[in-house]
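For reference, the structures are reproduced in the following blocks.
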Structure 1
Amino acid sequence: MENPVIIQGGMGAAVSNWRLAKEVSLNGQLGVISGTAMDIILVRRLQEGDEGGHMRRALAAFPFQECAEKIIEKFYVEGGIESGKEYARIPMFSMEPPVELLELTVAANFVEVFLAKEGHEGVVGINLLEKIQLPNLASLYGAMLGGVDYVIMGAGIPREIPGILDKFSRGEDASMKINVEGAKVDDSFVMNFSPSALFGSDLPMLSRPKFLAIISSNVLATTMVKKATGKVDGLVIEYPSAGGHNAPPRGGMKLDESGEPIYGDKDRIDLEKIKGLSVPFWLAGGYEKYEKLKEAFSMGAVGVQVGTAFAFCRESGLDEKLRNAILRFGKFEVKTDPLASPTGFPFKVLRVLDTLSELSEYLARPRICNLGYLRTLFRKEDGTVGYRCPAEPVKAYIAKGGPVEETEGRKCLCNGLLANIGHASEYMNGYIEKPLVTAGSYFELIKEYISRGEYNFGASDVIETILGEREPGTVG
């Protein structure tokens with residue numbers, strides 16, 4: 001399997017959906033699905049009537065049909081739920097998740113990979129966040145059941161993941177240490193996953209996907225290549241200009257006049273040292289044009305990872321009305337918000353200019369934590385694990401021992417990202433969750449499409465432009 005030149009970014013939640021990944025793969029590059037929150041996304045697609053029957057078709061191919069049938073029976077609504085009716089709730093992940101949630105998570109990730117790979121021989125990857133640890137074992141197993149070719153992970157130090165992939169490929173159980181705030185030296189917080197306990201002993205043989213680590217420093221690159229529990233097949237070098245979550249500045253959080261984090265000398269990556277690790281690497285963060293691809297090649301990279309241009313193409317999971325409104329209005333900027341994400345990582349937020357300010361609109365939202373993917377795990381006084389999120393109601397966060405200052409400026413990414421893809425929660429009081437769109441700092445390619453009035457560009461247009469096979473901004 002040759003290294004792809006272009007890796008399509010794994011943008012959650014389901015902006016990098018199966019349709020986008022499939023289209024990129026059909027064009028000879030690495031199409032990537034986001035594995036973030038796939039359990040609730042599958043549920044909401046089924047509740048909305050499963051237009052086209054894609055979810056049910058993929059579930060019909062799931063190796064464990066009793067599980068698939070239970071999911072369809074519980075969540076599928078023919079014709080879709082009535083407008084104004086709330087979506088079904090599913091449990092939040094915990095250290096001991098219910099069997100039904102594990103089954104749902106495995107099946108959901110299988111479904112997305114299966115659909116992305118259906119009907120062709122191209123390669124497909126899945127992007128997961130180390131920061132969202134609790135669903136990852138079930139997500140990885142489901143993706144491997146679907147035949148995923150690459151696993152790409154960042155937002156932390158995913159040192160244990162390569163060894164977990166090895167174990168799942170052999171049909172073995174796997175475990176993973178869980179980060180718990182306030183844990184003591186002799187504490188052991190571990191998440192376990194047993195495929196045989198969940199689905200029985202008659203398990204299918206699985207291929208071990210390649211593993212790529214997303215890194216933002218030489219120290220992390222060396223740690224992953226030399227100290228991971230299994231083989232690291234490559235690195236994605238992500239600069240602070242990339243969209244979504246960014247690594248915090250290594251010199252401490254200092255802000256410029258506009259309130260954005262300042263990255264300095266300690267954040268610079270020595271690519272000569274990266275080359276010395278003898279693994280292929282890709283560059284990410286502003287590499288969306290042919291000139292930047294050539295620059296990446298000149299620095300020793302085998303290719304580039306591109307997110308933002310793919311996020312706004314017609315195959316992405318971004319809600320069509322939202323996408324069209326942003327592109328046709330055309331006045332937007334991207335700011336790195338050091339407070340928005342409950343993870344504590346800086347997060348890129350796209351702001352549409354000359355409209356109701358993002359802040360004033362967001363302040364109308366009642367604080368609620370009903371999805372919980374970005375909750376922090378903390379050690380309670382009795383040695384058990386608690387769960388809190390700085391975007392939840394302030395009194396609840398303080399009651400759980402969280403400092404009040406950590407609640408300031410926090411936004412509910414979970415609900416915002418689901419609203420981005422047309423799955424906004426609507427509550428009994430009439431409030432509907434608002435989108436919270438992310439993008440990279442550099443979006444010249446998108447601006448070129450907009451300047452020519454070409455709003456309906458596709459993944460193939462982006463790929464051919466990056467490869468230098470098409471003039472920028474001309475849509476085929």
Structure 2
Amino acid sequence: MLTPLSPPAYRLLGGMGATLLAVAGCGAGALPVQDGLWWTALRHLDRPALLLGYAGLTLLTVAWWMAGRDLRRAGPEGAARPDLRSTAITLVCWAGPLLLAPPMFSRDAYSYLAQGAMVLADLDVYQLGVAHLGGRLAAEVPQMWQQTPAPYGPVFLWLAAGVSALTGGHLALGVLALRLVALAGVALLVVNLPRLARHCGVDPAAALWLGVLNPLVPLHLVAGAHNEAVMLGLLVVGLRLALADRFGAAAVLVTLAALVKVPALLGLLVVGSLAVRRIGVSAAVARTAGFAMLTGAAVTWVTGIGYGWIGALATPAYRHSWSISTALGRGARRAAEAFGLDLGTAPMRTSVAVGLLGVLAVAVAAWWYRHRLGPVYAVSLVLLAVALLGPATRPWYALWGLVLLAAAAPDGRPRRVAALGAALLGFVALPSGFGPDAEQALLATAGVLVGLCTIGVLRLLAPPPLALAVPR
């Protein structure tokens with residue numbers, strides 16, 4: 001008979017994993033190229049560090065999975081059910097060790113700092129890449145993105161400019177400040193996601209486990225300092241207010257979220273649909289659109305960044321972006337070249353178009369079944385489709401839809417599939433942010449095996465109340 005895993009035990013297990021991952025990041029993370037920051041002694045141990053990092057990632061993921069198993073086994077008042085305080089403590093254990101680690105799983109934090117410095121220097125971030133800034137910040141951005149305009153809205157660029165001004169271009173302080181901004185967004189999720197879940201008839205504890213405690217949050221919102229944290233925090237607050245019939249405030253907050261990153265704009269559909277039920281079509285459209293446009297105009301005027309972000313929305317479709325659709329396009333082009341055919345950009349354009357048609361199909365289905373699904377669940381499915389089938393996909397993009405799905409999807413297969421997807425996506429990106437070669441893939445696999453063996457040993461050595469059991 002499997003012994004239940006107590007909260008202190010899975011917090012400790014996940015904290016051990018996060019600590020191993022943080023230490024491994026000093027050798028295998030997205031390290032700066034021009035600054036001797038973080039443990040320079042580990043920079044030449046990138047291969048062993050990669051194995052150690054994947055062992056730690058395995059511990060963290062299994063801790064989360066077993067916490068969910070015990071959540072399902074517990075009754076409505078079970079001790080294993082996370083509330084706000086319990087969730088905050090668990091996040092501190094799982095994300096705290098990553099706060100002082102190097103950037104991990106992408107180099108976007110360096111791009112954020114460079115783009116913030118460009119705003120301070122009055123350079124047009126929507127027309128120019130970081131190469132026009134030059135200096136040490138721009139040097140940390142991968143060469144393929146040196147000429148790429150910023151795809152982010154003025155709210156986030158204003159925050160990035162504030163961070164750059166506050167830290168004076170210091171990399172370590174800048175990364176830490178960006179992580180603190182991301183933590184503010186995560187805090188909004190911790191406080192507001194349970195309330196949104198109650199409005200949608202979903203167990204708040206289950207929503208916290210799937211939407212906030214899943215490994216993608218500490219790995220990418222904290223360690224990676226991604227601006228999705230702020231976007232999702234504002235979006236969830238806005239949708240919660242919409243479900244409480246505060247449509248004007250909801251439209252303002254959802255628009256602010258979209259002015260961090262544009263996918264949040266779909267949240268206005270939820271606000272509008274809920275408003276229609278209460279105040280009628282004309283009033284709902286006028287209130288939602290009016291507050292959204294006023295918010296956009298006010299933010300643009302206050303920040304002084306301009307409306308260039310509208311034209312920069314095509315940046316994610318840049319030729320270096322990767323997604324399911326672009327991967328198929330590259331594969332089709334190489335297959336054609338193997339037969340001596342030069343099809344130019346046609347395979348890529350066709351694959352991207354097919355991916356966008358897939359997004360459209362999901363959107364149409366969500367609209368058709370909107371009354372059965374509910375507006376929040378319907379929009380979460382569309383956001384997932386955009387993240388997975390659009391022209392650019394990253395593991396943390398899945399959080400666009402996953403967080404809302406956690407608050408709105410009924411118990412059953414969709415939640416199980418989402419949980420499995422979150423667990424698997426945590427292993428996709430290397431800590432360095434680059435794709436793996438054969439040796440790195442082998443080391444990552446070995447690290448997973450080491451992590452699983454460690455869990456088995458802990459299960460044998462731990463006393464019965466804290467025995468670690470792999471979920472069935």
Structure 3
Amino acid sequence: MIVIDNRLKVCAEMISGNGIVCDIGTDHAYLPAYLIENKICSEAVASDINDGPLKFAVQTIEKYGYKDNIKLIKSDGLDNIPPDNISDIVIAGMGGETISAILDNVEWIKNGVNLVLQPMTRAGHLRKWLYKNGFEIVEEKAVIEDRFVYTVIRAVYSGYRINIGKVAEYVGRINIETDAGKRYIENQFSKINNIVLGLCKAGKDEDSQKYKYIADRLKVMTEGRMNTVSEIYKYIDSIAHFSLQEKWDNSGLLTGNMNRKISRVLVTLDITNDVADEAVETGSELIISHHPVIFNPLYNLEDDEPACILMKNGISAICVHTPFDIAENGMSDILMELSGFKKTEGTLEVTGHDDKPYGFGTVGVSDRGYTSAELAQRLKELLGCTVVRYTDGGKNIKKAAFCTGSGGNLIESALNLGADAYITSEVKHDQWIYAKRKGISVFDCGHFHTENPGMKMLCKMLAADFPNIEFSMSEVNKDPVNYVI
């Protein structure tokens with residue numbers, strides 16, 4: 001029987017078993033042999049950059065009779081690894097910076113490959129790199145080995161690029177309900193407290209307060225206390241300022257109270273009756289939506305009004321409408337990046353000036369050119385649209401403007417910013433004619449489909465920063481429009 005240490009056992013628990021497992025920097029091929037022996041996978045690759053570890057791997061493979069199951073490859077990271085049928089990649093026992101460097105610029109790992117990563121040091125660096133490069137940590141476990149506590153991370157590519165906060169950097173998605181998880185977070189809490197003390201002694205009060213906030217958040221976790229609505233509100237306000245909402249809007253806390261304790265949050269584009277019922281059924285104490293649950297004035301209150309359902313069941317609602325629309329890295333920026341365009345200068349409709357102009361819509365450029373038909377197909381597949389309505393401006397598309405939701409009135413602004421194409425929704429007949437005359441390709445992908453990705457991103461951001469709260473996207477909030485094709 002093959003014996004492996006606790007770190008590798010946790011790695012083995014995170015293997016998908018859907019194909020070939022590749023162990024980068026293998027240690028005597030113990031992990032691949034363990035996986036084969038326990039029928040977690042049927043084939044594996046054991047790889048290392050040096051000949052010595054590979055010679056020891058040969059001995060292990062021959063000892064247990066796994067010549068037909070385990071292939072040895074000499075490789076610097078993933079350089080020589082053939083991607084065919086690789087379902088899982090394990091990189092264990094290296095520093096977080098080294099693991100990041102191995103994964104950097106390897107495009108094929110974005111095709112559904114399950115990454116199992118066990119950093120010995122700089123786990124925070126690895127977490128930041130993963131989120132910033134479009135990977136999502138879907139599972140993370142602390143593990144005790146001798147007198148040390150390590151973490152094992154399972155990540156997959158989602159395409160959502162997130163700049164995580166310090167809490168997420170320090171603790172990731174560690175499950176504090178385990179002994180190892182609690183000890184890991186206690187260790188991080190101790191480190192941050194030492195940073196606070198050092199900054200205070202150095203007279204850097206502003207910096208010390210930032211780390212004290214992190215320490216307070218970790219203290220809530222270590223003591224098993226629940227977060228409150230106000231903490232979620234403050235986090236959202238830090239990235240999408242409620243004070244900057246449009247005068248006609250109604251964003252912020254619209255039902256419930258700030259002191260409500262929460263363990264489960266439902267995220268949605270709209271708060272419909274079905275979504276309100278879903279929140280009740282799932283035991284969610286808070287809903288975060290884009291569109292306000294109370295928008296127009298209510299002159300009477302009926303039992304089936306979504307806001308009434310929430311109030312009757314003690315469910316709070318935070319709505320992030322125009323603050324998230326106009327935020328840096330907000331709704332339109334998210335759609336742009338998901339579509340494969342990189343942000344450049346330009347705002348379609350400037351509504352205010354803080355440190356710099358802000359408003360609705362954004363502009364991005366692509367490394368490749370698209371025909372209008374190609375981009376329409378890409379948007380349809382990316383957003384899950386039933387249909388994409390578009391007009392062909394006759395140009396090769398390399399620069400595009402984006403405005404989520406209802407943005408047909410901003411075609412002229414897109415033209416003025418030099419865009420070859422404009423992606424939005426709710427385009428009117430006269431606006432189509434104008435676009436055709438001016439030679440700009442316009443794409444109407446539907447209000448729901450252009451905005452729902454932004455709420456998915458917000459859900460992932462919150463889940464990364466509040467690992468002790470369960471965040472989930474609504475399963476019943478769908479495009480309300482039906483189509484005949």
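Only the coordinates and a few stated rules stand behind these numbers; no lab work does. These numbers were taken from a predicted model, which means no experiment stands behind them. Cβ atoms are built from the backbone, for glycine too; each structure is taken alone.
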Worksheet, complete the sentence: Re helix-only ellipticity at 222 nm (-39500 (n - 2.57) for each DSSP H run of 4 or more, over all residues; to 500): value -21000 computed from one entry in 1, 2, 3; matching entry is structure 2
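Please compute relative contact order in percent (Cα under 8 Å, 6 or more apart) for structures 1, 2, 3 and give me the label with the greatest value.
Values: 1: 16; 2: 22; 3: 10.
With respect to relative contact order in percent (Cα under 8 Å, 6 or more apart), the highest-scoring structure among 1, 2, 3 is 2.
Out of 1, 2, 3, which has the highest value for distance in nm of label points 7 Å out along Cα→Cβ at positions 169 and 185? Walk me through the intermediate numbers first.
Numbers: 1: 3.7; 2: 2.6; 3: 2.0.
Sorting by distance in nm of label points 7 Å out along Cα→Cβ at positions 169 and 185 in descending order puts 1 first.
Any idea which of 1, 2, 3 comes out highest on Rg/Rh (Cα atoms, Kirkwood Rh)?
Numbers: 1: 0.93; 2: 0.96; 3: 1.01.
Ranking 1, 2, 3 on Rg/Rh (Cα atoms, Kirkwood Rh), first place is 3.
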Fill in: Among 1, 2, 3, structure where mean count of other Cβ atoms within 10 Å over residues 281-288 as derived comes to 15.1
2
